[in-house]
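*Asks:* Each structure below is given as structure tokens.
Quick note: the coordinates plus some simple rules give every number you see, no bench work behind them. Bear in mind that the values here come from a model prediction, so they are computed numbers and not experimental data. Cβ atoms are built from the backbone, for glycine too; each structure is taken alone.
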Structure I
Amino acid sequence: MLTYPKIDPVIFHIGPLQVRWYGLMYIVSFLTSLFLCRYQLKERGLIEKYQTLENLMFYSFVGLVIGARLGFCFFYYPDYFLNNPWEIPAIWKGGMSFHGGAIGAILCGYVYLKIKKEPFLFWADLVVVTAPLGLFFGRIGNFINGEIFGKPSNLPWAMVFPEGGPIPRHPVQLYEALFTGLLLFLTLWVLRHKPWKTGSKLALFLILYGMLRFLFEFLREPGQSFALFLGWMTMGQILSLLMLLTGFTLIFYLRRN
């Protein structure tokens, strides 16, 4: 069993304002993605598109934060937040949904690109290659917060989490950081030059992340996965299946067109 490194989730205080590791991970994710997307544009000789990229990333980031919070509230706890709507903006209390964030980022990005008459699938392929790094940093933030821990385990790397009782558990946050974060990023980054149809990399991300997330949900503590469907399927798995379906539908669409 490994010892869980108790890290204060608050980096420092500025008066009543708390600067937290989890929030910092969002900023690091945004800046890393922006840098790598600029690098891809430079590779393609499209440096004149830098301004479009920066605007796209800004609006998508806003959509991501709003969508992640609304997704958490209404995918997982609709009754509570409908009865306590003033709690919805309280992101400092925790509670963000990847699937909600992805929907928010895609919608805001799509609207911006539609207004600018830019090809959505081209930009989606460019940005989605870097998206797994955001997942990596996000899961590290979850680990620091001691949240989204796994089921009990007797494996040598199991840990006792502060909120998980005295039982060693799977550090699922680290599993996801490695597989849906670093390894998925490396896979997409290596494939970024493949002359596939525009939109194929977006479809590949949706399929690979959907499969990985579906599998890792089996290791999460059920109490943290919220309501179960059919007695075993979590909301995270339902949303991941929808991602899979979207990815395969996009591939079918690209093949037909």
Structure II
Amino acid sequence: MTKKKILISQPTPTLPNSPYYDLASRYDVEVVFRPFIKVVGLSAKEFRQQHVSILDHTAIIFTSRHAVDHFFTLCKDMRIVVPDDMKYFCITEQVALYIQKYVQYRKRKVFFGATGKIDDLLPSMIKHKAESYLTPLSDVHNDEIAKMLDSKNLKHTECVMYRTVSNDFTPEEAFDYDMLVFYSPSGIGSLRKNFPDFEQGNIAIATLGPTTAKAAREAGLRVDIEAPSPQFRSIIDAMEDYIKRNYA
């Protein structure tokens, strides 16, 4: 029997103990990491078109490491020296620690939430009500942060600093997978862009999150594996169940 081949539409894990490697080993399947999307920063010229002055703000809200990278990259490109007293409000401790890549970490100016939800930062921001907040965002975003800050009468600005684009496949790349695993609606869009004549057939589609599953179905795809669900909390658990039933 030919070994089943699974495409994980994410970057290759940096740690050797990824559960995907464990899954591949236990069930003798081949796992390939190949993102369908990639994040690229705006140029300084593109950013200036938004007429946002970074130095008019005294605090930055970071929702991801992408936001951290592209904020400091744009500052460097535009020769902006970020003041030492700039405050940073981060959605998680991991994002807060990531700031050390660019600035000296000081607890008195770096704040983070415990749950990974943006509203978990509100108590800290309310304590610093005099700050002027800037939130770097992707081109695909909602108004959740703006509405939250408005509700507490905090001064704020949102701006786009990076965008999600299709990570196109080359003609030389084989596309001979038995399962495709998606983590965002953008990944589904990239599949259709790269392979407009894609026919699913016996290829299993796995999706993480309700919006990804919805995008897959709206694109005419059959969702065979979905997480989270009442039965499976993680995509790994859902994939393992499918593999045991169909590939083992």
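*Asks:* Which structure, out of I, II, was Rg and Dmax of the Cα atoms in Å derived from, given a value of 18.8, 58?
*Replies:* On the way: I: 18.8, 58; II: 20.8, 66.
Label of the source structure: I.
*Asks:* For structures I, II, calculate distance in nm of label points 7 Å out along Cα→Cβ at positions 14 and 46 and state which one comes out highest. Provide the component values of the computation, followed by the final result.
*Replies:* Numbers: I: 3.5; II: 2.4.
Largest calculated value belongs to I.
*Asks:* Here's another thing I want to ask about it. One of I, II was used to compute helix-only ellipticity at 222 nm (-39500 (n - 2.57) for each DSSP H run of 4 or more, over all residues; to 500), and the result was -8500. Which label is that?
*Replies:* The value was obtained from structure II.
*Asks:* Comparing distance in nm of label points 7 Å out along Cα→Cβ at positions 86 and 134 across I, II, which is largest?
*Replies:* I
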